[in-house]
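What follows draws every value from the coordinates through simple rules; no lab data is involved. Remember, it's a predicted structure, so these values are computed and weren't measured experimentally.
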Structure I
Amino acid sequence: MGQSVNLTGMILVAQPIGDYDKRLVILTKERGKITAFAKGARRQNSALLAACNPFVFGEFTLYEGRTSYRLQQADISKYFTELASRFDSACYGFYFLEFADYYTREGNDEREVLKLLYVTLRALLDSKVDNRLIRYIFELKALVVNGEYPQMFCCTGCGKELKTGYFSSGKGGLVCENCCETVSRRIPVSESLIYTMQFIISSPLEKLYTFTVSDQVFAEVKYIMEDYTGLYVDKKFKSLGVLEAMDI
């Protein structure tokens, strides 16, 4: 038999169903990604009208059925409505939601992804950090959470610790001067680039968006992340296509 449960999470997807209902994909702290239906949520007088939108974060009371959930009530702590007035930030926000939707699963422990998503959306509202840098930090940290990040602490060939060297997406990270002789596709990387990526990989989430980088380091980060995700992330994100087409 079904029962009511209280789950904390963020809405990743909100799709219209029928005349007045919505289908929601919610990333929750307790049960990973779930699908829920909100009956009548598109009616103007519905108590769920404002709560059933992407980016909304809070506590959701749901009736648990055999294959899905039905939303009964929502206690929202953050709507992220400020994103609506910042077109470029909103575009990045939708990309982060789509990325999280792709990488998370029902029944998995997705608390770190949920926390990462929350702090990243808050960073989009802080003009101190360029949205383009936020994107690459988010991507790298998401790969860290999922255990698919590049090796940035030592050579992938011999294991030697490096402060400078080369990067090869095909090898999955850094390669030293000696080992790079057998790698056909690699680029030289600076000490500052290596330090920056090490910082992102190892830092707690609350420290992620507390720094900026030089134009040179940003160019290195951009190249590496686009090359690496292009090779290892098997998904073409629609929202990313919009960002790149608009060059924002």
Structure II
Amino acid sequence: MENGSVVSNISQGIATITFGHPQSNSLPGVILNKLAEEIKTVGANADVRVIILRTLGEKTFCAGASFDELVAIKDYESGLEFFSGFAKVINACRTAKQLIIGRIQGKAVGGGVGIAAAVDYCFATTQADIKLSELAVGIGPFVVGPAVARKIGVSGMSELAINATAWRSAEWAKNKGLYAEVFEDIAAMDEAVNSLAIRLAQSNPEAMYELKRIFWQGTEDWDQLLTERAGISGRLVLSEFTRNAILAFKSK
């Protein structure tokens, strides 16, 4: 667990993918790549009818990009590779044949918001506030932006992206369409997650696949689009402004 983990479990047609990292479930490159591959592998399993995506612990859902890895980026190629990890995860969610249920037990930042936006039906607790903090450290939510805008519109996404230090409540996220349902505690949320997963596992997989294709219409160019967006972040992360901003943020 020191370097993070990605594990999956399949039972009665329900695949549960869990990722975690000791630094508030942040996302270093190795975890991003493992998560994308796990979603692809599980999605290719004909026995899987529905996927649940979740993280470890009871507090933060996902703190987004690993700051340690961001400050270690020394050239454009490694920056492109790192930010492409977020593109891979979003595209793996997008192209999986199964509907994906998100379980958001706590705060989501940056890439964590992107993952919440990339699932097909998202449950959360009242503790699951969100923030797109990228601009505050000199970058921008370029890779996750299309996924977030798809769920909450350009207006909602720009509100998050521009006021990058402000948290938005779980209720705000629900009203905007990021979360489908919000619960007072984790136990109530998990009951709802499991109930929906069981019902979906008993539904027609072909019908669910066709529904998902409709939900994601207009995103067929995302393999290229999100890679291009990763290139923007890969360039900006090398700037002196961004490096100083990240170091200042880490020292808080």
Structure III
Amino acid sequence: MKIKGGLEVVHTGDIPAKSGVGSSSAFTVGLLHALYGLQGDMVTKRKLAEASLHVEQKIIEENVGSQDQVACSFGGFNKIEFGGRQEFYVNPFTIDPERLKLLEDHLMLFFTGFSRFASDIAKSQIDNFKIKNATLRSLFDLVDEASNILRSSSDIKEFGKLLHESWKLKKDISNKISTDAIDNMYNIALRKGAIGGKLLGAGGGGFLLIFAEPHKHKIIENALTKQGSVHVPFKFEALGSQVIHYSTIDNNYD
């Protein structure tokens, strides 16, 4: 970033690191955004995402994907396509606000209590990609199916069923994606009325997303809490990374 003076960086987070919700990429995006702002550069969302990808994939050489950095930089609901000359394309996802609220009301997030290094789990998936083409193609095809459900007036529970199918497919990629303890938590949620769900991120631990009708939430929460999970309420975010305070006082970075 070519910053020549002394600098103190303070980082705070509301959730544990290594938990599968893109916290490492959120940190990278936020740090770079602050440093750009410090130098008076109100960077575009695309440039911010590209810089974050460069740091994580080229400089640190982590086994990470590209979706978290793009999602953190742009914010909102997007269909993100990867590949081609520009490497990624962000298409804002148009969905009726009431439909979006209905989806939000059906989702629950639980911290399993297990942390892991995403890079290690991701490497095991990358190693298996060549022999899992059919599974990857099936996961790819679910994207348009999910889009159609959310943009239609069909029963929102169909989205939950799709989550369940995607989770089964994802577990087929590598035996490191799930664990017996996580499978047990997920199966308990299903028995208590959940329609679907998945482990977020690379796998191996972190956060479990559950899709269930709102009136079943308390039952599921009580059951998973007894297993050591922690319910973490959340809402969708639309703006992406932001510089919330900017001052030019005493900035001597040429």
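A few remarks follow.
- Among I, II, III, structure where semi-axes √(5λ) of the Cα gyration tensor in Å as derived comes to 28, 19, 17: II
- Computing helix-only ellipticity at 222 nm (-39500 (n - 2.57) for each DSSP H run of 4 or more, over all residues; to 500) across structures I, II, III gives -11000 for structure I.
- Look at relative contact order in percent (Cα under 8 Å, 6 or more apart) for each of I, II, III: the largest one is in III.
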